[in-house]
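Next come the structures, one after another.
All of the numbers you see were taken from the coordinates with simple rules; none came from a lab. Given the structure is predicted, the values throughout are model-derived calculations rather than measurements. Cβ atoms are built from the backbone, for glycine too; each structure is taken alone.
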Structure P
Amino acid sequence: MVVKNEFHGRIGRTVAESEPWFAVPAHPGEDAPNVILILMDDAGFAQFGCFGSDIDTPHIDALAAGGLQFTNFHVTPLCSPTRAALLTGRSNHAVGMRSVSNFITGFPNQLGHISNHAATVGEVLGGAGYGTFAVGKWHLAPMEQCSAAGPFDQWPLARGFDRFYGFMDGETDQFHPELVADNHPVDPPGTPDDGYHVSEDLVDNALRIIADYKGVRPDRPFLGYVAFGATHAPHQAPPQYMAKYRGRYDEGWDVVRERWFRKQLETGVIPQGTVLAPHNPGVKPWAELSDNERRLACRMQEAFAAFLDHTDKQIGRLVEGLRRLGQLENTVIVLHADNGASQEGGPFGVMHEMKFFNGIIEMPDEAIKHIDDIGGPNSHCNYPWGWAQCGNTPYRWYKQNTHEGGVHVPMVFHWPAGVPEQERGTKRDQFVHVSDVVATVYDIIGVTPPEVVKGYEQMPVTGKSFKSVINDAAAPATNTVQHFENAGSLAVVAHGWKAVLKHTAGQSYDDEKWELYDLNSDRSECNDLAASQPAKLEEMIDLWWQEAEKNGVLPLDDRGVQLFGARFRSRSPHPENRLYVYRPPMSPMPSQASAGLGGRSVDLVAMVNYVAGDEGVLYASGTQNSGFSMFVQGGKFIADYNAFGDHTVVESVVPVPSGVVALGVHLRRGEGRNGTITLDFDGVEVGRADVPLYMSMMSSVGPSLGQDHGSAISTRYVAPFAYTGELLEVGIQAGKKSNSAAAAEAKAEMGRQ
C-alpha cells in the first residue's frame with residue numbers, strides 16, 4: 001500500500017505483526033522562556049520616565065529597574081521598516097520593506113510586505129513548538145489587501161502568529177478603531193461613552209490569549225508581539241489622564257527639555273560631556289511664541305503625556321497578568337519604540353492631521369477655539385516640532401530622519417530568570433540595532449532558524465545576538481557596523497563613527513553634504529568633523545555603499561506622489577475604469593482597498609427597494625472628524641459632507657418614492673478647494689448645495705455599507721444607524737484624482753506610519 005503521511009514504524013498484515021510510530025511535536029525544551037516583544041509607536045528617546053522625562057511611566061520604569069536599560073539602541077526612521085527588521089532579524093531593505101507597506105515600487109527592497117524568504121520570529125518559534133500571538137498594529141501587508149476579501153497571505157496568521165487582534169493600518173482612532181480578529185473585521189466591544197480605549201482592549205485580548213495557552217497547554221511556551229497604537233497620532237487618552245497633566249508643561253519646551261537633559265546626565269542615560277543639540281530649524285524659542293501658540297502647544301503635549309501614561313498603565317496590567325499566571329519569572333520582555341518622536345505635527349501642532357494632509361495649516365488663533373477637544377474623540381491631534389524635539393532629547397531631528405533623533409530610541413530588557421540579580425537596574429551602552437533583537441531571542445532559546453520555511457529558501461539572519469551583553473556590562477558590542485536609509489536620507493555607523501546625509505527629495509546627491517560625527521564623544525551629533533577629517537568621511541561613505549549593496553538597499557528612491565499613482569491596475573481592488581459596486585452584507589473596508597472620495601469627482605448611486613418608514617445609512621466613509629455619509633431619514637434622502645466639522649448637508653426636496661429607486665449623490669470638485677453636491681432620484685435632481693471645502697484627503701478610515709461603523713460622520717444620527725430597508729447595491733464611479741489630491745494622499749500615507 002501507499003502511505004502518504006510520514007511514518008517510521010512497520011505495517012504488517014495484522015497489528016500483532018506491525019509496529020506503531022508516533023510523531024513527536026516540536027518543543028523548545030522545558031526551560032525555554034516565554035517571549036514578549038512590546039513595541040511603542042513614535043516614542044522619542046527621552047519620553048519614558050527612566051530615560052529622562054517627567055511623564056509618569058512607573059511600569060516601564062519598573063521593568064528597567066528589574067532588568068536592563070539599553071541606552072544606545074537604534075531602529076529605522078519609520079514604522080513598517082522597523083517592524084520588518086524586528087520580526088525577521090534582518091535588514092528591512094533586504095526583506096522588502098524600505099518604507100511603509102502602503103505601496104509597492106517594483107523593486108525587491110519595497111514589496112509592501114515581508115519577503116517569504118525571511119521568516120518572522122512567529123514562523124520560526126511556532127515551528128519550534130511555541131504558541132504565538134500578536135495584538136495591535138500590523139502594517140506589514142499591502143493595505144489594499146487588508147479588506148475582508150484578502151488575500152490573507154501577508155496577514156499575521158499567515159506569517160507565523162496563531163492568533164491576532166488589532167488593526168492592519170499604520171494608525172487608528174483610539175476610541176473608534178478599525179479592528180481585525182484573526183482574519184476578519186470585528187467591531188470594538190465598546191464606545192468612548194463606555195470608557196472604551198483600544199490600548200486597554202489590546203491588553204485584555206493579550207491576557208486572554210496567554211491564559212488560554214497556559215491554561216490548556218502549560219507545557220508550551222509562548223511568543224507575544226504587543227504593538228500598541230500609542231504613541232502615534234491621534235494622541236487620545238481617557239479624560240482622567242488628560243486632567244492629570246493639565247498645566248504640567250506651561251513652562252514650555254525650552255525649560256522642560258533642559259530639565260530632561262539634566263536628568264539624563266545625572267542618571268547616566270547619556271554620557272557625561274554630551275551636548276544638548278540646538279533647536280531644529282522651525283522650532284522657535286518658547287519665549288517668542290504668542291499666548292495662543294503656547295496654550296495650544298501645552299495642551300497637545302499634555303495629550304501626548306496622558307496617552308503615554310495610559311499606555312504605561314496597560315503595560316503594567318500585562319506584567320501583572322504574567323505575574324498572576326506565574327509566567328513573569330521566565331518571560332523575556334523586550335520593550336522599545338519603532339522610531340523617534342514624530343514631526344508630522346508641524347511648527348504649531350495639528351488639531352486634525354487630515355487638515356495638514358489637505359494643505360490646510362490651521363493657525364493657533366483659529367485652532368484655540370477647539371482646545372478642549374484635544375485628546376478626545378473630536379480630535380486627531382499631533383504635537384508641534386518643539387515638543388517632538390523635546391521628546392528626542394538630546395538629539396537632533398525626528399522620525400523619518402536618519403540623524404539620531406529619528407533612529408535612537410529607548411529600549412528596556414527584562415528577564416528575571418536570565419538577568420543576574422546584581423545586574424538588574426543597570427544600563428547597557430553598547431550599540432544595538434532592532435534587527436539584533438530576534439537574533440538574541442534565538443540565541444537565548446537555542447533555536448537555529450531553518451534554511452527552508454514553507455518551501456522558501458531563507459536568507460540568513462544578519463542581526464547580531466547581544467546575549468553576551470546581558471550578563472556583562474563591559475562586554476564588547478556585537479554589532480559594529482549598521483546602515484540606515486529612508487526616502488533617500490542615508491547614514492552608517494561603524495565602531496562609534498557616523499556619517500549621515502539628510503536628503504531633500506529631487507536633489508542630486510552630488511550637491512548635498514554628508515556630515516561626520518564621532519558618537520563616542522559626541523552622542524548628539526553637534527560637532528561635524530566632515531571638513532576636518534575628509535579621509536575618514538570618504539571611508540565612511542564608501543562603507544555605506546558597500547553595506548547598501550550587501551543589504552539590498554539599492555536603488556535609492558526618493559519618490560513620493562508617484563508611488564501612489566499605480567493604484568488602478570489589474571488584480572487589484574481598484575478597477576481601471578474606477579467603477580465599484582458594493583452589495584450588502586459587506587464588512588467595513590480599509591480606505592486603501594475601497595473607492596476613494598477625496599480630491600476627485602464621484603458619482604454614488606444607491607439602489608433601494610423603498611418602503612415608507614425605511615431609514616438609515618446607505619454608505620458612509622470617514623469619522624466624526626471628517627467624512628461623507630448618505631442616508632435616508634424622515635422619508636428624505638440626505639447627504640452630509642463633513643469637512644473637519646463643517647457640515648454641508650443636502651436634503652431632498654421631495655420624499656423618497658416607494659419601490660425600486662436609484663438614489664444618486666454626485667460630488668463635483670470645482671476650481672480651487674470648492675465643489676458641489678447634487679442629489680437625484682432616478683436621474684431627476686432633488687437637491688443641490690455648494691461645498692466650500694472639497695477635501696483632497698478625506699479620512700484614514702474607510703467606508704461601510706448599510707451603516708456608519710465607528711464614530712458618526714453626521715450629527716443627524718447616532719451610529720451605526722443601520723439601514724432598515726432593502727439596500728440592493730451601491731455603485732461608485734470615481735473620477736481621476738487631481739495632482740494636488742494625489743500629493744495629499746501620498747503625504748498622508750507617508751505621514752500616517
Structure Q
Amino acid sequence: MKKIFLILTITGPLLAMAQLKYPETKKIPVVDDYHGTKVEDPYRWLEDDNAETTKNWVKEENKVTFDYLATIPIRDRVKKRLEKLWDYPKYSSPFKKAGYFYFFKNDGLQNQAILYRQLGIKGKEEEFLNPNTLNKEGIAALGGFSFSKSGNYFAYSIAVAGSDWQEVYVMETSTRKLLKDTIQWVKFSGFSWNGEDGFYYSGYDKPNQETRLSKQNQFHKVFYHKLGTSQAQDELIFEDKEHPLRYHSAALTEDERFLLVYVAEGTSGSEIWYRDLKDPAQKNFKLLIQGFSTDAEVIDNDGDKLLVRTNDGAPNFQVVLIDPKKPAKANWQTIIPEKPEALQSVGTGGGFLFTQYLKDASTRVYQHSYDGKKVREIALPGIGTAGGFGGEKQDKDFFYSYSSFATPPAIYQYDINLGKSALFRDTKVNMNTNDFVTEQVFFKTDEKTKVPIFLTYKKGLKKDGKNPVLLYGYGGFNVPVTPGFSISNAFFIEQGGIYAVVNLRGGSEYGEEWHKAGMLDKKQNVFDDFIGAAEHLINAGYTNPSKIAMRGGSNGGLLVGAVMTQRPELMKVALPAVGVLDMLRFHKFTVGWGWVVEYGSADSASQFPYLYKYSPYHNLKPGVKYPATLVTTADHDDRVVPAHSFKFAARLQEYNKGDNPVLIRIDTDAGHGAGKPTGKAIDEAADTWSFVMHNLGMPFIEPNVSSDPGKSARRSSNTVGSKANPLPVSDREQEARKQKQEYLNKKRHQQ
C-alpha cells in the first residue's frame with residue numbers, strides 16, 4: 001500500500017494532517033509487439049468496465065478521492081459560493097416556427113433547461129418539453145431536435161446519463177401529445193424532415209447491452225422514418241458495407257429539393273453525395289465532392305446549383321457555386337473568395353448569406369447576397385464570440401448571441417434589411433464582472449509561429465510573479481477556442497486567479513494550416529505551444545510554476561497529460577478531464593477510430609513512433625515528482641471511455657514521487673460532458689476548484705456583498721430569453737463545436 005502524508009494549510013497555519021492511502025491496484029503482465037517494439041500494459045484489465053474487479057477499484061479510488069476532498073477546509077465555502085453564482089436565469093436564443101417563438105430556460109439550479117414557447121414576441125410562455133420530468137435523477141437530457149416544415153411535428157432525442165446513445169420521440173406540437181413513433185440506437189444524428197411525412201436520421205444496429213459503452217461502433221447508416229410506422233419499417237437510405245468505420249449523415253436543403261449525404265472517415269475530411277428529389281430521372285445518389293482530403297459543406301441551393309463552403313485550394317475556406325450536373329472542380333464558380341481570416345461558418349436567412357470569421361480568435365460577421373456581394377459588416381459589441389446568424393428565407397429578422405470571458409451572454413435582435421442590431425436581453429449574474437479585465441497577449445513558439453493567449457483577471461493585478469493561474473487549452477480537431485463566459489471560471493477570477501486560454505495549433509483559429517500544424521506527426525507542436533504559454537507567463541512576471549494549474553478536457557485532457565509527463569516541474573496542479581491518455585489503443589473503443597485522421601494509429605508502422613513518444617500513459621516514469629493531479633472521468637462516457645483515465649491514474653499513483661496527491665474522481669450516471677445535470681456540474685466544479693485553490697495555496701476570498709447584484713438583478717421570465725447557454729459552459733470542446741455549427745443547428749430546428 002503506497003502512502004503519502006498530506007499537510008492541509010490555509011495561507012500557512014497547520015490545520016490537519018491525514019494519511020492518504022491509495023488502493024492496491026494489481027498488475028497483470030500484458031505485452032504487445034508494435035512493429036518490433038515491446039510495450040507493457042499491466043493495467044489492461046481496467047478496460048473491462050463490466051468486471052467486478054474494475055467496479056470495486058472505482059469504488060475504492062472514489063473513496064480515497066472524496067475523503068481527501070472532504071478534508072479541504074475551504075470546500076464548503078467554495079460550493080456555497082458556486083451554488084449562489086450558478087443560481088441565475090439562463091436563456092437560449094429564441095427561434096421562430098409557425099408563429100411561435102421557442103427558447104430554453106433554466107430558472108437557475110434546475111438540472112436541465114426546459115424548452116418553452118410563446119405565440120408571438122409578447123405572448124405568454126408555456127412549457128413545451130421538460131427533460132427534468134423524464135427521469136427522477138435529472139440525468140435525462142435533450143439531445144437533437146427538429147420541427148417539420150409546417151411546425152406541426154417535433155422530433156427530438158433523449159440521452160440518459162451522458163451517453164452518446166439516444167432514443168428518438170415525436171410530438172404533435174398543437175397538443176404536445178407523443179406519437180407512437182420511437183427510434184432506438186441513434187448516435188451522432190440530426191433529424192431532417194421531408195415535408196410532414198417523416199424525417200431522415202442516422203444510427204447503428206442494436207449493440208450488445210453489456211458492451212454498448214465501450215465496444216467499437218461500426219456501420220453507421222442513414223434511414224428514413226415515416227410517421228405512424230415502426231422503426232422496423234424504416235427505409236435504409238444510405239450505407240457502406242465496404243467501410244465499417246465511417247460516419248454518415250443526411251440533410252435536406254431548405255426548399256427540400258436536394259437530399260445530401262455527408263460521409264466522413266473521422267473528424268477531418270468529408271465526401272458529399274446528393275439526390276435531386278425534383279428530378280424523377282435521378283434514382284440513386286451521385287457524388288458531388290469526393291473525399292476525404294478536404295472539408296466541405298453545402299450552405300444552401302441557389303435554384304439548381306449548390307452553394308458550398310470548402311477549403312479545397314483555400315486553407316481558410318471560401319464559398320463556391322457548384323452545378324451538380326458538372327461537379328468537377330474546374331467548373332466551380334467562386335462566390336466569396338478566401339480571406340486572410342478563417343471562415344468558420346456560413347448561415348442563411350432572409351435571402352442572404354452570413355459569413356462568420358475569426359480574427360485572432362474573435363468573431364467577425366459579414367452579410368452577403370447569394371451572388372457573393374458584400375452588403376455590410378455586422379457591428380458587434382467588442383472582442384468576443386457571437387453566434388446564431390441565420391433563419392428562414394422569409395424572415396425579416398433573427399436573434400444572435402454575444403459573450404466574452406468577462407461579459408455574460410447577451411442576445412441581440414438583428415434587422416436583416418436595415419442591418420441594425422438591438423439588445424433584446426442581457427444576462428445578470430450574481431457577481432460584479434465589471435471588475436474583470438481581458439487582455440490578449442502573443443508569444444512566439446518558434447521564429448514563424450505567434451500564439452495568442454487570452455488573460456482574464458480582476459482589475460489591479462500586479463505582475464509580481466505570484467498570481468495563481470489556470471491555464472486552459474484544447475488544440476485539436478479544427479476546434480477554435482474563442483472568448484466565452486463561464487460562471488465557473490468567473491469564480492476563479494473572483495478569487496484572485498488569472499484565467500488564461502491559449503489558442504493552440506490544432507484548432508481552426510487561423511484556418512486549416514493552423515489545424516494541420518497540430519495534428520498527426522506534428523502533434524508535439526500543440527504541447528510545445530502550451531509549454532511556451534506557461535513559460536511566457538512566468539517570464540512576463542504574471543506567475544511562477546508553483547502557482548500554475550493546467551486544465552483541459554477530452555483532447556485537452558491529452559494535452560494536459562502530455563505536458564505533465566514532459567514538463568512536470570512547470571505546474572503545481574494538473575487537471576486532465578475525460579482525456580485521451582492511451583494513444584496506442586484509443587481507436588479500439590466506441591468511435592475512437594474517428595480520431596485516427598487527427599492522431600494517426602499505432603497499427604501503422606510509420607505513425608506508431610510519434611504516438612508512443614508522447615502517449616501520456618506510456619510516458620509516465622518511476623520516481624518523478626508529478627504535480628498534484630485530479631483526473632476526472634465518468635462511468636457513462638462512451639466518447640472517451642473511462643479506461644483511459646483509469647489506467648493513467650493507476651500508473652501515476654504507482655510512479656509518483658513526493659507528497660503531491662494523485663487522485664481520480666469518477667462520476668456516476670454521467671458521460672463526456674453534454675447534458676450534465678446542474679447539480680453534478682456544481683459538485684464537480686466545487687471539488688475541482690477546492691483542489692486547485694488548496695494546492696496553489698489560495699485562501700477563500702469572501703465576495704464584496706455591495707457589488708454582488710444577487711437575485712434583484714433578475715428580470716421577468718415572461719419574455720423570450722437571452723442567448724445564454726441552457727447550462728453554464730462546462731466543456732469547452734462542446735461549446736466550441738456548438739459555436740462553429742450553430743447555423744446548421746438553426747436550420748435543422750426550422751426544417
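Rg and Dmax of the Cα atoms in Å, for residues 127-222 alone was computed and gave 14.0, 44; which structure, P, Q, did it come from?
This value belongs to structure P.
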Of structures P, Q, which gives 1.00 when FRET efficiency 1/(1 + (r/R0)^6) of positions 79 and 103 (r between Cβ atoms, R0 = 35 Å, to 0.05) is computed from the coordinates? P
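Cα extents along the principal axes in Å was computed and gave 76, 66, 56; which structure, P, Q, did it come from?
Computed on structure Q.
Can you rank P, Q by distance in nm of label points 7 Å out along Cα→Cβ at positions 135 and 375 and just name the one with the largest value?
Working: P: 2.4; Q: 4.2.
Largest calculated value belongs to Q.
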The value -1.08 for log10 I(q)/I(0) by the Debye sum over Cα atoms at q = 0.13 Å⁻¹, for residues 23-390 alone was derived from one model only; which of P, Q is it? P
For 1.45 (Cα Rg over 2.2 N^0.38 Å, for residues 335-446 alone, calculated) the corresponding structure among P, Q: P
